[in-house]
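Nothing in this text is a laboratory measurement; each read-out follows from the coordinates by a stated rule. As the structure is a prediction and not an experimental result, all values here were calculated from the model. Cβ atoms are built from the backbone, for glycine too; each structure is taken alone.
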Structure P
């Protein structure tokens, strides 16, 4: 039977999305209960961020890999979707050229690059949004984990990866729009982007994908594989001594996490209307880590909660006091690290008179696997 935390999480995600959809489509704009399409679009964006946070929590909370480069996988998924949306424009662009996107016409490209072929079809874009981040994660993870790179060194390498990709995608020669990226999208599967129904539909699809990703991630970490993964996190040397191959367990969750991030990025682009190299910025990966820390590392539900709450605060604060946002974000991370090491979920589940387990103490899963 599904536990209470899972029911609450799914209820909040799916129920909240359904309520927003009804208040947008069924309630007249003159009513005080009407929710604007702008708010629905924001909610959809937050849900995409929640998918990214879920991906980060899998590798940081359950495998002990502090990733500072997951924005790379998120952005790659976004670019795959952006390529499809640019091909959907066809002859409706500024230059009315059905063969190549507007930015290629501007840069003097006469023919579509080979790696753009097939992106006129949404299934191709969706497969690429999962396959490209997954393959990059597979190669990177195989090299890193096989070499037993860990700790701060691995974190720095992941940050270097996303920074290198950002610099590469800034180049016009890459064929992805350079500094400006891709924008001016018209429709998705024939549905005009920006119309109320499309905005609501994208938000609902994102909520469903997030719910599915949460259930799949939950099943993964509660399986025997998940128990071994936590054992690797808490006592890697001991787990290796007992005959397990920690690098294999890390690689599987690393690739799965990258695929989740790519899906989140693919859903993100049609809802924000643009994708450019700034999505690769290392600061975006650091923000994702903060979302997980605020919500509760190693809880899955906390990752979703942290992503939504922190971005709600960011939206409000960047409008009211834009110059204070980065200071507030840094202060929040310090506050949570010092006073709420288990995040908001840990605070909510703390019982009176019960002392939280020490962070260094092996988890029950680790003790079960390692004996």
Structure Q
């Protein structure tokens, strides 16, 4: 026989070199199938709106039944959006400083390379579905404010006068009493707790004090769900929906509806989304950064940590630093790559310490991996 015979050792060595040199975007071309996975923040595990499924369970079931990945994810997040017990998302979410519930959402369809988003929309319990309508029915990626609400009305969505529940309104009144006790009196006559001398933003600190006092969940104070998934054929999609920061300035828009910040999907690489301080994420376009890090070969965990390190390095204002000189806020990322590998990372493992994952083994709450030890207030 002519030519040179390759030994088994040479073949294994050559294959190893090729694998090491092959970027993720090229490696996935030889994959025939992927293990379906759905990930989200803890809201996707905690709330079920009185039903049998939470967000990640429903999304995973629909994906494995053959439904479009984005449609499945949105059907999943509709559960906490409609659940009045989840006071950070959709119906019954904590309102802005004027007591009005304003919602944001975005979605990205990996294989179709399309996206849609809404910001400061009022009167619609499921802004995620309006974001998808923007994607499906317009040439735009983002509609805001009154324009977003009017668009939703034209698309047939029910517009309600007020999305507050008795609970969200009661909590808003408590916040008003804490920032303006001379005008909003405590019905029990107990008065407001003294304001700490270091307090620089009474409105923000009053909200945090309600978290510390156990009146609202830390997750509801920031108020977001991000949910990303991959189907058996490797299609990747994502959705983020929120009421934003509790008691925010009317019109304030955080990272959630902004592509590259609150959500980013590249069907060849992966997806990333976030909860926590939106302004930090906006400044660094962290979800885009994470996906680009995975494009360079980083794992989901390492890519998420890269974003957290970038945020830490760019947080230099004294009002945003704790006594250790570290960020005095938390932020979390949920990351998924084309192989179905996933991770949940956080600046601190504090407040919400877990995130949600659903595979063929069912839904689980998994520990977030922190960049820093301790808590934001340390």
Structure R
């Protein structure tokens, strides 16, 4: 039986000493609360399910997020780190004052719904601005992983991960965007006319190779082998290195980029920016220019990732097998590859006509 002791300050302290368990104590304002806690805790000890929750009661979500950013986030890739820091600030601003023990599935579900409905932000008319399902999914993913780390590695006394007990927003259908001939012509004309030739090279290389923007701008000279006509990617989104073959157009683009007279000697980057305050050159940050030019020249709906989508779809249309395309694009599963290989209906019509024509000839 627990000992219930009145403290000099007038509160009630419950102390449980049970063989096989560490001494456990907690202080309450009312004696009845101390007795209720004692009975519940002793019952958990008898059933072998007791978890010491003191640390979880004391650690706030804000403090846990800070520890996560300090210990876990730095182990991830730079691009993932930046995105995770932004999501962490969202979690701190909405849930930071709760303790880990107090954050229930109901509270997290309210956070999810508020973010989806856009109730915390308004447009010019004062109307809520809903967020994409995937935005909220990724925020919940960070919170869920934080709880997993807290339970398994930090040994925080939590009975379960509350994020696992809520419904996650359904993932979006995926973007199905192909470039029309007119859009491609206008886009390439726009980037070709820009004063910095690196924008032209980056956009055209994406369209010829299907590489991601992060893979292109972080390339160093040693990764591009013009004689063998390949680019060797060491760090990719799915962490698996891959070798990207270069067609004649992509080879020419890389040859121009590597041979430009303005290339400085103090960087190995293929696409480099101006020196920072520390004197170091970092990858060319083309996105602000890219966005401004798109809006100005009427191709605002085209995203840079659409160029990868277009390139991969063209590989399929050219007759490459799924295995060959995945080797170039880096997709690990055929299901993921399908999201990027949306064949044009008019091309399929031609193939169907050709197939029926061949079968008709044989029947004769």
Practice prompt. Kindly point out which one of P, Q, R the value 3.8 was derived from, the read-out being distance in nm of label points 7 Å out along Cα→Cβ at positions 220 and 292.
Written response: Q
Practice prompt. Could you figure out which one of P, Q, R the value -10000 for helix-only ellipticity at 222 nm (-39500 (n - 2.57) for each DSSP H run of 4 or more, over all residues; to 500) was computed from?
Written response: Q
Practice prompt. Match the computed value 2.9 of distance in nm of label points 7 Å out along Cα→Cβ at positions 44 and 92 to one of the structures P, Q, R, and report its label.
Written response: R
Worksheet item: Given that relative contact order in percent (Cα under 8 Å, 6 or more apart), derived from a single structure, equals 20, which label among P, Q, R identifies that structure?
Response: Q
Worksheet item: Taking mean count of other Cβ atoms within 10 Å over residues 276-283 for each of P, Q, R, which is largest?
Response: Q
